[in-house]
Structure 1
Amino acid sequence: MNLDEIVISGVRWRQNSGDVPMKIVSISAKDVEMGNPQTAADLLGVSGKVYIQKSQQGGGSPMIRGFAANRLLYTVDRVRMNTAIFRGGNIQNVINLDPFAMENTEVIFGPSSVNYGSDAIGGVMNFKILTPQLSLDDKLLVPGKSVARYSSASNEKTGHFDVNIGWEKWALLTSISVWDYDDLKQGSNEPDDYLKDYNVQRQDDVDAVITQNNPLLQIPTAYTQMNAMQKIRCKPNEKWDFQYGFHYSETSPYGRYDRHNRVVNALPAYAEWNYGPQKWMMNNLNITHKGSNKLYDQMTIRLAQQSFLERRISRSLNNNLQTTGTENVEAYSANIDFAKSVGEKHTLYYGFESVFNDVKSSAGTLDVLINKSEAGPARYPYSNWTSVADYVNDKYKINEKFCIQTGIRYNYFILNADFSNNLCFYPFTFSEANISNGLVAGSVGAVYRRNKKWVLSANLGTGFRSTNVDDIGKVFDSEAGSVIVPNTNLKAENAYNVDFGVAKVFGDVSQLIIPYWKMPWFDETFNSTA
């Protein structure tokens, strides 16, 4: 047991955890093997520090310190995964990631907008995917692993394999995983809230309510998923390292079980209410250069393109009109990060970031009886969201026991939305929205290491969340008697956080950690008009 390990999450670079004032939890590949999680959401739950909201199979929405959804930030190989349509309600995007392909996962607790920008209010989840390994000599390096799993609770059948082929300067890494889940059977001692002794089936063009022989079966919750990953690495010398990664994930449609539990006049409210298919694809190029010059000791450039597809399909009982909403987001990002030692005690970490999201939203209704379709109101306007930022951090290592880290970030956002796709359905008094604003985030923290078994830390930080497309553009019946309508005058959300902690290791058998954190106030917190 120790209080000294290497983490990368604090300032986007590898550093000793004893120098990081924020609370960070690391989940290693061995932890994943021991916990044997079904999804990446369950992987986060392995830490025992992240709460997972999970309404059905195919779900999993992390919560950190009471914050969830678009107040948490996801990164994959240090590339931002959050898009401009991440909503305030629970989101399931984390299941796009493959728990079998994780090299390491780190969770930062508290605001981290200085290094990660918008949405990093409650925390950041950094997922590090397997890195292609090079051979250390002239012999071919071919490690790999395979997994096969069966689970009786959902008749789950899962298979995975990955293989690394490494030469001295080149390496290839391939990973493929497949999941097949049947309807989940809940425990007999669970609460009755999710018990349902019926399900709806379409028979001879009529919705039939079928009595289930086993009310413990949650029908419909069955779904399948496939993940594929290919990485290529080239390291021609000790100074340069090039890595390209391709990631793809796709689910089948899967039922939203809480909606299937709704009852109207003693009958099911819905014949259909499904998510999916949910797709995610990422192309990521990472270039690292090590060289001592006036600007940096190490430089990393990351260029990424991501495609997101989300779909919602619903139809009320005994209603022939099926509604389908489709959201497509193309996300592009560019990051350049530098690390530079200044003298013997200062290390500067600084960088620049640019992110662009293009949002396309459409909807339609299909008469399932006569197979005739027509356009319907889209969930979002056609939109684009842009973020440009620069940041700088200074690590001041006073001595081996005392370290101070400070940082500041400036972020500028632009959001353009065109509501013309919905003007024929809703009587809006406007046809477009144009929002722009600049935000500043800062942090200061200190770590005092009395010895290898005593650590005291404190941190003051700010976080922010810029207005996104989901905030300003959605029309949504959130509950009976209420509807969310677009609001084009929303402002950014800011949060201020103070935390400190004490950690002490006693011998080699116990560890005492006393954390304290407080996020007492927000500034300009926004909500859509109801």
Structure 2
Amino acid sequence: MKIKIFLLLYSLIIGQVIMAQPPQYVAKPTLLSNPLYLGYGLGLEGSDNLMMLPENRLNPTSRKIGVHFMRLKAQQPSNLPPIFYLRGGPGEAAYPEEFYRYFTRSNHSKALAFEIKQLNKKRDVILMSQRGASRSPGLPMFQFKYRYLVGSQDKPLDPVKVGQRQAKALKKRLAHYKKQGLDPAGYDIINLTEDIEDVRKYYGYGKIALVGNSFGSQTALAYHKRYPKQVDRMLLSAVEPLDHAYDDPQGVWEVLARVAKEAENNPKIKAQLPKVGLLNALKEIVKRLEKAPVKVTLNIPGKKSQTVIIGVHDFQHTLFHRFSRGRRKRLESWPKYITELYNGDYRVLAYAALRGRVGHDSEEIMPIQMDNSLGISAKREKTLNNRPAVRWLGDINAEYKSTREVTTSPIVNDDFRTHTITEVPVLMIHGEMDRNTPLSNAHFLMKYLKNGHLLQTTRGTHGNKWQLFLRDEKLGAKILEFMAIDFAKTPFQEYKKTLPARYEFPALDFLPIEGKTLYESIWDK
């Protein structure tokens, strides 16, 4: 009881000071640098850096950790404010190798290289790694994971028990770090925004521009919340407003509805789909598995047969075909996945359960600390809990709810999560089939932007910005001109007329329903 009272008082204190300025440094923080050259056709130069900063700015005795970032000098120096490029996740880092893959196998790296080269023409670009990200150079103390039991073969997935074991394991591991002299409470959204501010001050920059995808957009909005006068403009994609850390089940359902509609209008497969429709088929699968779990025997090539018991939570946890690679591929395989399950072939779901549910799992600590530091307002949580889609999708935010009483990062208050009207120019790119951050996020944020523009992509998924750059470099370059326009000379409202409101990706190429099953196809990979 005493602990709960202390935590309540602590959160109230944090809530009062969360918008206050952090302590100012007497001298500049220490910076360790190496020369950086991103060659192989890119020709970008700068420095690879570690800035030694407090692990927790609210703790006077906090140790120093190395916060990593890459700084690229403008190819054509100008007086334009620098761009801070913020990664997603939480848990993503910026590192040189990500660009070198451009010339090997990664389309993402190719798109990223195109974007950064465009942005870097007239502005310095600072690519920030997130403190504690496992791939970040420096002191990523939370590369170590906490481990918990998920389940076994002979019992369906039980999310309540999994959540209890997860919370217990996380609590134990956080205490272990604290005992070693580390401060896990410093891995929160406020310390993250202060890392940006310390880099800005170190180089003597005035205003800065922000680019962020997914959690990177949320980081940009958090920085803008704390330092609105320092923000020149923002380019955001897969947008997450400040009170939208928890996922919206209705947004996921709307994506499924769009995929179902396109599949049911596809002449190649519509006759092979369930007569009741894909969404009703999904509901029927839920009802069946609620009524009774299913025992599935798997004949795995080269191994002994395995028997797996699956229940409704296994299905809700693996709503898409797990073995399709890529977000678009998962949408394209979804009608076949639902049809097979509806027709009584549960093998691919059982194999996913065998691979993902049986035994132990492990998670990185930094992302859950960061997400839970943002939390959710009581009003929005009530709204999400009452979404009709919860009946069929289950509680898609169970992990946050089971761990939020255990994580130690201070939680921001509702004041911080509330958006206000801003005149800062904001360009957003958001996909209609983004099941990670629903399209409604971008429409919500538009209400607060006097100088905002939303480019909505038909069939765009969570990485729709880079998909667009790969498909249409001309439009990509036009979008990225957003960072070169002088809005004092060309008003934003005039500039936005030069941009489309929509961009359409090709129709989904659905997997044939008949023929080799999804389970049989696993062994072809």
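When mean count of other Cβ atoms within 10 Å over residues 53-60 is calculated, the result is 21.6; to which of the structures 1, 2 does this value belong? Only structure 1 yields this read-out. Work out which structure the value 5.3 belongs to, where distance in nm of label points 7 Å out along Cα→Cβ at positions 37 and 261 was derived from one of 1, 2. Attributed to the structure labelled 2.
The maximum of mean count of other Cβ atoms within 10 Å over residues 165-172 over structures 1, 2, that is, the highest value, falls on 2. Taking 11 as the value of relative contact order in percent (Cα under 8 Å, 6 or more apart) derived from one of the structures shown (1, 2), identify that structure. Only structure 1 yields this read-out.
Out of 1, 2, choose the structure whose coordinates give FRET efficiency 1/(1 + (r/R0)^6) of positions 85 and 253 (r between Cβ atoms, R0 = 25 Å, to 0.05) equal to 0.85 when calculated. The read-out comes from structure 1. Taking Cα Rg over 2.2 N^0.38 Å, for residues 309-412 alone as the criterion, the largest value within structures 1, 2 is that of 1. Here the criterion is mean count of other Cβ atoms within 10 Å over residues 69-76, and among 1, 2 the highest value is seen for 1.
Hey, helix-only ellipticity at 222 nm (-39500 (n - 2.57) for each DSSP H run of 4 or more, over all residues; to 500) derived from one of 1, 2 reads -11500; which structure? Traced to structure 2. For the set 1, 2, ranking by distance in nm of label points 7 Å out along Cα→Cβ at positions 421 and 445 places 1 highest.
All of the numbers you see were taken from the coordinates with simple rules; none came from a lab. In this text the structure is predicted, and so the values were computed from the model without any measurement. Cβ atoms are built from the backbone, for glycine too; each structure is taken alone.
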